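Structures are listed in the sections that come next.
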Structure 1
Amino acid sequence: MRIHSWFILFAAAAWPCLAQTTAPTPTAELPKDPRAVFDLARPLYDFSDPALKPWHLKASYQIYDEKGASTMKGTFEYWWASPKLWRVRWTHPDAEHNEWHTADGKIAELATGGNLNYYEYRLRSALLEPLPKPGDLDPDKFWLKREEIKLNPNASVGFPCIEVMPHMNWKTSDVSLGLFPTYCFDPSQPVLRFQSSLGNLSIQYSRFGKTQNHILAQEVLFQEHTRKILTAQVDQINAIASTNEALTPSADAKTRTPDVPPSGKGKKVVAPGEMLGKLLSKVQPVYPGDAEHAHITGTVVLKAIIGRDGQVHELNVLSAPWPSLAASALQAVSQWRYKPYMINGDPADIETTVNVVYEINH
């Protein structure tokens, strides 16, 4: 299985970014227990903390084409007054999307122009919710595997990288780093430097600072494999009043409840059979030698995010009979291409599941 070496190459491509850091005060050393690392980091990244004073963030971002040329520039803004009262806005030359979360628990939306790019929408969570949620670390459901990775061969210490693995009929020693969502921290402080999922996507963070004793990366880089797809930098952070007019929805905004999917930028969940009919090109998975030799068969079930461009942007393993089968399925499906899914005549980002069946035919 080549996941471990693939992950190191994948992460090392970001080394210049990771090396440039203005970080908070370092600790002597991060805990060895991976859960303790997340416990130490989570309060520093909790931007729903009721103790925070109202604030506003403004960031600029750029989106790049397959040749690395900038194709679009935009602005991301976030206003926060309390865990229930906040607003987010994305603007670029072709569109503007606003979302207000109001004190009565409702959401108001106002959008003009085209839909958001999938990575534009991911920018909010990348900046303000970069860590896995506590439920995603439930010890009854997930294992955490920690490994030190030296992205620079001349480094004296490695980055503590933690892989979040759902419980399956495997030993953690059977799993190579990078097969499941992985989070890499600074060696001496609870600062997230890099996260990845094998379905192409990685996010790197640099130029850290503190706002109200919370950690905020000033620069963010999204990559698919080693191709830059979005960069963002924080331009402004300032205090605001809880009565700031920006927190009041526009009169023409449409209101919905949180259990209703957002329009224009949310991911529609599509049945596997429907997306199978839109498959344009398929890379056949290779049956791993160890699994074939052991006569291990079965189905790998993957959760996939397929973009409006028809490419697979994220993949996560939901279930698999064996680690090398999961790795084989991830590496193959990440290269599949689909006819874009259309909603109201426009291509849309969707979420679906992909089943990859492994059988031994003699």
Structure 2
Amino acid sequence: MTLKFLLQKEFLQIRRNAFLPRLIVAFPIVIMCVTPWVMNMEVKQIRVVAVDCDHTVRSQRLLHDLEASHYFTFNGQRATYQEALADVEHSKADVIVEIRNGKYLIAANSVNGTKGSMGSAYLSQIIAQQDVAGQAPTGQGMAVKLLYNPHQNYQLYMIPALFAIVVMLMTGFLPALNIVGEKEQGTIEQMNVTPVSRWAFILAKLIPYWLIALFVVTMCLLLSWGVYGITPAGSVVWVYVLVILLAMFFSSFGLIISNYSETMQQAIFVMWFFVVCLMLLSGLFTPTRSMPSWAYLTTYVNPMHYFIDAIRTVFIRGGGFHEISLQLLALLCIGLSMGVWAVASYKKNA
């Protein structure tokens, strides 16, 4: 019965807050409707200039392919390589392709490393395809089959990961500001003089944010289906299970920070430090195998890494329990550890 009344108190506080209900509804809508369009690693509008010293049918066909490609903006031809390099130095071009004696030289401006590397890779693919097309058929061809995401839709890759960002921010920061907010208002002292156990008190703080996590992820699933036409290839049940486990970790972690903080400003800065580290080292934006070995070791204790790996497996590949059992176990262990720590770190002063 004690837990029931404590939960009523928490929900009343959330409902009476003029900002939180609006944030809970608006935040997932903004994230799902805006972020998939801007968080796109596909590089387009790469400005390319050509130096054609051969003037052959083959070189002219390459230039026509560049003009037709939606990845490139063809900025014309230059008489010499030095003239083309001057365009790069004055930020009028990103990539130079020089054709001389049937050979190709690709020079890319790598001040923007992603744009330079992707631009040279796209251009190399066009040249390779042209070379293959110009050869006589040998009867031995090479076929590439793309699994799970055949159209290489980056939104399909990013939308499941956005669930992690929504859950992390909603169930991490709000609990982190909960207890420390009561400390600043002085209401925590009234709770300390009651016979309420620490377990009941912490559970009453955690459960509302677990329900909020389920609500916002339901909104994200509906927006994913309604706006982008993307639905999970696997069971939605596993999506909710993963969300609950991740919410268990972040809500507990937020309460731990709140228990050790004295002001909201302190809690916000500490939480932001850990959130950024967990997000950047999780494989959300870059493959974890590309990290240095010492950084890759952090993924073994990073719940965001397990969640993103598992949710992409369920959402894109249609995986089930056997495919994500390791991630489920890791999230459960980390979440329970944080929950026990949250209870142990709450000290009643009375």
Structure 3
Amino acid sequence: MSVVIITGSCGLIGSEAVGFFSELGLEVVGLDNNMREKFFGKDGSVIWNKKRLQRKYKKYTHFSADIRDRDAVFRIFKKYGKDICLVIHTAAQPSHDWAAKDPMLDFQVNALGTVVLLEAVRQYSPKTVFIFTSTNKVYGDRPNSLPLIEKQERYELPEGHKYYSGIDESMSIDNCLHSVFGASKVSADILAQEYGKYFGIRAGIFRGGCLTGPAHSGAELHGFLSYLVKCAVTGRPYSIFGYKGKQVRDNIHSYDLVNAFYHFFKNPRCGEVYNIGGGRFANVSVLEAIKMLEKLTAKKFNFEYVQQNRCGDHIWWISDCGKFKSHYPEWDYKYNIEDTINEIYQAQKEWI
């Protein structure tokens, strides 16, 4: 028997992974206690997704376990033991702004929860592949020091710049402003690397840009494209925080990210770090995304502009996925930015 354990299994990436590996015929065990609702209120609840997964995948087993609870996590790992072939860790507190309200809880979820899972792997299934969903926020606000050029609807780097094709893993994560959230994710990121390099755990660390898709429970504090589409569908006012709405994000569809996980799973490495995102293939500014949605909905988008940007927020982020592609040349994108926005829009029209 081959078992895949997925934390945050009812969230965007977790639920995509549940479906992906269930359809490969593997037994999938999910850990998710719906803390996203605590973080973001009703918009953030993933209970709807839990019910969907349980209906659709008969070999899916759900535990409402808290990843900070070592005893509960260890019981699950002890139960499945050496049958565990893969752990995908997506559970997190994912918001800059929320983290500042409760730094202790943010750190406990993001850092302590990660080391609990890594230690469970080391003790009960040391040959298991471990995938950690990190974030580009480990680079803090260092990308904001790049020589950005203001254009009509976006900021851009000059062609020929070292990072024009995207920011790679060579950028320093030190001596910059991370936000409390970014700092807790740095800790978890380094821990996952260390369990790979020191203990020999086959751990892959994926520093994601904006992760998105139709199963995202988008809220104002987290889930840029999903929440933007939700506002377009409902007419709810959307707040643009700073940078004139010209801030750029690369967006990777949840399927493309989980497919990258699958390629790593088939040929894992110990403690390897990858920047992963939409890259030059799929990126958009806030203003550009609003224009796309106005065209899609044939309605004027309702938004307000807030002068103050979010602390530590990026002005421009595009990932350079070249390292991952060099290690796994058979992986490629399926969804461009237009495809992704349209899929989220069609899904939300049905649900809302």
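Quick check: 89, 46, 39 is what I get for Cα extents along the principal axes in Å, calculated from one of 1, 2, 3. Which structure matches?
Details: 1: 70, 55, 42; 2: 89, 46, 39; 3: 55, 43, 41.
Value 89, 46, 39 for Cα extents along the principal axes in Å corresponds to 2 out of 1, 2, 3.
Compute distance in nm of label points 7 Å out along Cα→Cβ at positions 56 and 224 for each of 1, 2, 3 and report the one that scores greatest. Display every interim value, and only then the final one.
Values: 1: 3.5; 2: 5.0; 3: 2.5.
Answer by largest value of distance in nm of label points 7 Å out along Cα→Cβ at positions 56 and 224: 2.
With helix-only ellipticity at 222 nm (-39500 (n - 2.57) for each DSSP H run of 4 or more, over all residues; to 500) coming out at -4000, pick the structure among 1, 2, 3 it was computed from. Display every interim value, and only then the final one.
On the way: 1: -4000; 2: -21500; 3: -11500.
Corresponding structure: 1.
Read-outs throughout are calculated quantities, based only on the coordinates presented, and are distinct from any laboratory measurement. Note that the coordinates shown come from a computational prediction; the quantities given were computed from them, not determined experimentally. Cβ atoms are built from the backbone, for glycine too; each structure is taken alone.
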